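Presented below are the structures under discussion, each in the form of structure tokens.
Please treat every number below as a calculation from the coordinates, not as lab data. These figures come from a predicted structure and were not determined experimentally. Cβ atoms are built from the backbone, for glycine too; each structure is taken alone.
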Structure I
Amino acid sequence: MPTYAAPGVYVEEVPSSQKVLTAAATAIAAFVGFTGRAPGDDPSDPDGVKPRLVTSWTQFENLYGGYAEGCMLPIAVRGYFDNGGTIAYIVRIPNTAPSGEPSQLALPAADRALGSPLEITSVEPDANISVVIENAEPADDADGPSPFNLSVVEGGTTVESFDNLTITPGDRNVEKVVNASSTKVKVKLNLDKGVDLSSLLDVMKPGSFALEHAPATAVPVNGRKFAGSESTRTGINGLAIAEDVTMVIVPDLITAATKPDKSIDLGLWKAVQTTLITHCELHGNRVAVLDAPPGMTPQQIKEWRSDVAMYDSAFAALYYPWIRVENPLPSNGADAEILVPPSGHIAGVWARVDETRGVWKAPANETIAGCLDVEYPVTKAEQSLLNPIGVNCIRPFGTRGIRIWGGRTLSSDTDWRYLNVRRLFNMVETTILDGTQWAVFEPNDVKLWEGVKRTLNAFLTGLWRDGALFGTSPDQAFYVKCDAETNPPDSIDQGKLVVEVGIAPVKPAEFVIFRISQQKQTA
């Protein structure tokens, strides 16, 4: 309390005992898998394995190179953003090794008819080098094409420069000058001996050109690499530093689990998904979006789920079957459509529903943008075998499109059967955890108890009004208890403030039943 010594008027600011809670984010995805390249813009992370935040497909392309052969993660990320996702973390797992061959490039000519007259090869294998071609000022009495300057750029810095080069014989012949002194590149002229250059002013096309690496060698990726390490910020466990993540997806599991004979290593499949589930349970605010193995019938999926996988967790949801999308890397003889794991697209739908309806709405009976077809058209009877064991089916409904037709977790506990209930509690718990930090070290008395109750009551009343909680009144929807009963003297002596919160979540109308009878006329 301030001390007043001189007469006068004083103004004091009194802090409010009621704080405002803002709902925690619920739709931030994390993708763990393979990419076309590493970002390469962080010297402390040359392999680009640490979690990186991206907020659009364009940003992902700039950092990781977009679509690439043997990588499912870019397709999943695109499906996420196309379906309503806005924020994602990317955790790259290296699945290739440098080829050990020199980087190469054929420089184009200014005249297309000349093709690529100059071939550049790096001295060191897998070098990250660019060459810059600029036109030089020709001498007044010079005949033939204008000379050009060639610079070698490495790490954003020009390390070698060669001026007034020509492709014609003489002292400044590019092959002769560069190969005699460069420690970075070797050049080779590739001109038709019969070509007439006398009428050309410019032979080499100006610009900056990056040398291309030889195709990298694929390396096997095991469950340990997917799991990664929290201390080194790699793999699934590296997401410990991304505390706001609420969904985790591993779309490249199929790439690593495919054997040379094209069969699936279900042992690796289960090991990685078990690691993912454990990670989500440990952090408590995130849910694993799991893909069922491809190529299985509903009966096989039922047996795999019940006899092999045997997952039991409220922090995971499993989706079947795989979906067909447009092939982003068409080539000669390639199919126009490809099968992909649905998890990335599903995560985008979760984000869309959270934004338009709220996390308390089950992310089901929703269409999937970009989905052209499903691998296996599940019937109603077949789903009756899968739905009770927590397999969420993706089914075609004719003119109603292809829809997510399930909203369950993999928990055997009926309290956590529905995905929206688990995610609602995750949001409420995270919001309370983050929004009541102000109470730490405050005097543990009735004033604090009442302040905490007012704060939580205001937040939960807002959720009830939005339709997140069940009941015709706030009293039916939730309760907050913080008084002498929850905080006896011995608890206060231990420095504890105990608050009991109970909420009644809304649960989805999974089975809509109309009972219709025939009413007969009476006199």
Structure II
Amino acid sequence: MHEAIWWKQGVIYQIYPRSFQDANGDGVGDLAGIRRRLDYLVSLGVDAIWVSPVYPSPMADFGYDVADYCDIDPLFGTLEDFRALIADVHERGLRLVMDFVPNHSSEQHPWFKESRSSRDNPKRDWYIWRDAAPDGGPPNNWVSNFGGSAWQWDAATGQYYYHAFLREQPDLNWRNPDVCAAMHDVLRFWLDLGVDGFRVDVIWHLMKDERFRDNPPNPAYVEGRPEIESLLQIHSTDQPDVHDVIAAMRSVLDAYKDRVLIGEVYLPIDRLVTYYGQDLTGAHLPFNFQLLQTAWHAGRIAELIEEYEGALPNGGWPNWVLGNHDQPRVAARVGEAQARVAAMLLLTLRGTPTLYYGDEIGLGRVEIPHDRVQDPWEKNEPGLGIGRDPQRTPMQWDASAQAGFTEGAPWLPLSEDHRTRNVAVQARDPLSILSLTRQLVALRRSSNALSLGAYATLSCAGDVLAFERRAGQERYIVVLNLGDREEIWFLPENVTGEIVLSTTSGGDQQDVADEIRLRANEGIIIQCHR
């Protein structure tokens, strides 16, 4: 049993601020809008909010190109607005996790302007500059995550600079101790303002191969997929010395009470778990994205859970993610009926769950007309279906013209069914996915077994996955039908209990002692009798 630390016991809710709530009518969400909706988050039952970037930015990548790490972009408000948000969050017993983007800055950041001003500028080595290859081309074959070469020629100083993402996002040189010190000061700036932790963007990118060797080709690459997949990123990411950088970052947070460090890590499980660090000195929660990418099949999910649980370092706390601003929404991936089962899975597994805004009302894929595409990746590699706009559309609050999100024109379109798929309508329906999510969060919060207890797979056959959560004498069994037809499942011998929650019929309690008939696309939670 793990001690009841807030980020272990609680539920994190990700807010994409451009799309959560617009308070000033410009069609883009802002800090005042988040403040306006805090009581909704309390009613949902979550414990912490993670707010995607709100720093000053030219918005080439919608805030992930930071021009000032210690201020707020006027689009979202002011630093005073952020202070007021922290105060309101804490007043409601919530926590606030801030996005931190240390791998790269904007090309408009004063540091980079100095760095590119001349080769002998003191900040030249704050970024990654290299001479051209003998043929005058890029220093190596590294590819940008958004397509094309990851190297940009700078004619004024006669060298290339490295950008893992857009050319407007030059990578910082974390081998330079001055960069480390400056970034640690950024962390302290926000910690002193009262933020409860950070989600660190692309944390596995921070260090690069010192020799800048070419990445090998990916033998499994399929034509028509994003160019970044054509190479194996073994030299441009996930370097062994990145863990020293993360440990130093963690030490900054450890000087403050009850703070959390979350790392974005898209790696296989065996590499992911190394980001807990030696003796757990790395990220408290290296984000586990496995459910975002695995086949929606009971057997595969059971294997994945077992693999992850078995790979965790001693004392490492698990976590699970079903949606975020970069990946298609869960309802778009598995369908509306299975999105309810997915919510039950997320909120009953062992470890900290992260909910993505809008998933609690079952938002699926929102079609984006060609003339309204915003995502730079989609613009760089059109036609591949990789645009991230569909999972960034505005939150739908009510049945009004703009779904209660804005009084202006929303920066991205709403779903076609926004007059019925919204918080106000679903809050009145006891069988809506919103009501289900609230019930799941409340049950998790009330139960030591579900929030902190042990996990064990009970069975996995066909489309049915069953597992138990246990703490002391408290025991719950979760049975999930991941298929679209009725299934029969049998309770373990000498076990009786009652169904306390179903994804299809709500919380009407029903005693069970042996055979359980699961409806198509149904998940149930059984509270076992002592």
Structure III
Amino acid sequence: MKDFLWWRDGVIYQIYPRSFSDSNHDGIGDLEGIRQRLDYLDDLGVDAIWLSPIYPSPDVDFGYDVSDYLSIDPKFGSMRDFGLLLKDAHRHGIHIILDLVLNHTSDQHPWFKESRESLDNPYRDYYIWHEPKPGRNPPNNWQSIFGGSGWELDHHTSQYYYHMFYKEQPDLNWRNHKVHRALLDVFRFWLDQGVDGFRLDVFNVFFKDSKLRNNPTKLFGLRPYERQEHIFDCDQPEMMHLLQEIRQILDAYPESYAVGETFLANPEKAGSYCGKNILHATFNFEFLRNSWNPKRFLNNVIQWEHVLRGKCWPNYVLNNHDTVRTSTRFGEGEDDQRLKVAAAMLLTMRGTPFLYYGEEIGMRNVRIKHSQIKDPIGKRYWPFYKGRDGCRAPMQWEAIPNAGFSTVEPWLPVHSDYIQRNVTNQYRDPHSILNFYKKLLALRKRHPVLVRGIFEPIQQKSKHVLVYERKYKNQRALIALNFSDSKIKIILVQSRKNKWRLLLSNQRKKLEILSADSFNLEGNEALILLNAF
């Protein structure tokens, strides 16, 4: 593809830096560890890496509570280390995406330390402060998504400040022009360093209602937060103008990119925030919520395509740092065949695929004892919810102590299956899920139809299969995915009768056509065919 655009046509790989590779033997992953693994990422075939936050942080929310937007947390390295990573990544043709957490800071950020000093401090209005209601009650009914009221009483000044997340993560006041300018300068600072793009954390909650009106309540919901309609603490109209400002900044740096994490998202809401002069893309998380059901995945794709209507490029994701891994949700013991079907689906959709570190080797969620929990919401809601530590365990590189992640005990335990399930072992096994991912990624680079082609579903009688075509210029690709253990006959309509060439299958080496318009799909088979016309 002569006009290849990395964020549209490539594959983006998310790294949770604490857990990827530890170069300085302190049990925590770091930037130099990532740099030392660039050959692996290049060989895998990804085009960009998205780094979860690497800024200084007291780690109440493990990096999502930032105390300085313009430097690197010493536990990950230095600005020099980041510069070396950036330079070497670009040498490998790998772009760098940073996570920007601009809704809130840490309560250890210098702005907030100043802000809480006095009512007339110059930084007071950098955050959302308000007088108590009678009886020292909170200013309104807004809740924290992590539990309890969203308002915390500061006894030093006898006012409340608002926090959508933990009380140690006070929300910034984007209506303050100084805050507004300072945070836009964060984009410019990192773009000037050579960063290629950004993932915007919960961007659609940057603004809150200026009158701090109560959210309407509803009857149903497990937690108080879920028993509200989030009308006044989310999705305020000022957001659109801000996105236009952000896009103007990005457009001044060729091929720069921003993808937004739409908070409390549905496809319609996510789609409303991307397009010309606003964000390049927003995440659609419907795949993350699905059971192992091809009809649900197809409906998600059709809905997403309909919502976007060509105004911006789709994306798809099956795993990230906040969810149970696909391998744990869908895997059957140590068998990876289902995961190969999922990989083929993700990497042959029309849209940018996002992979999560370890997904390519089928890493499972690690089981965490109560005494090992690091994630505060896991501690708060145990045993009903065990937190997000399970999907953040160290990367499994080799069958040596600590899985080759570190020479010392890691910050989270390594999964007990690392002796068998690791990168080194899977490189040697031609049938491993790692090598299947490598083949899929290589196919995308060789065949533009798998990247640019329009998406057309092909209806089948069986409810256990997902079959679709991709069409681009003079190429057609047929993807057939069997979500069951049983062999299923695939029927093609008249317009699709043709001789197909086998590109990839996890169950066969050659395609046996039963007739001009049908063929059998093996159990748990991912089949990719190519036809020129």
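Suppose distance in nm of label points 7 Å out along Cα→Cβ at positions 190 and 230 works out to 2.1; of I, II, III, which structure was it derived from? If you can, show how the numbers build up before the last one.
On the way: I: 5.3; II: 3.5; III: 2.1.
Only one of I, II, III returns 2.1 for distance in nm of label points 7 Å out along Cα→Cβ at positions 190 and 230, namely III.
When you work out distance in nm of label points 7 Å out along Cα→Cβ at positions 126 and 334 for each of the structures I, II, III, which one comes out largest?
III
With distance in nm of label points 7 Å out along Cα→Cβ at positions 166 and 222 as the yardstick, tell me which of I, II, III scores highest. Present the calculation step by step, with values, prior to reporting the outcome.
Values: I: 6.2; II: 2.9; III: 2.1.
When distance in nm of label points 7 Å out along Cα→Cβ at positions 166 and 222 is calculated for I, II, III, structure I comes out on top.
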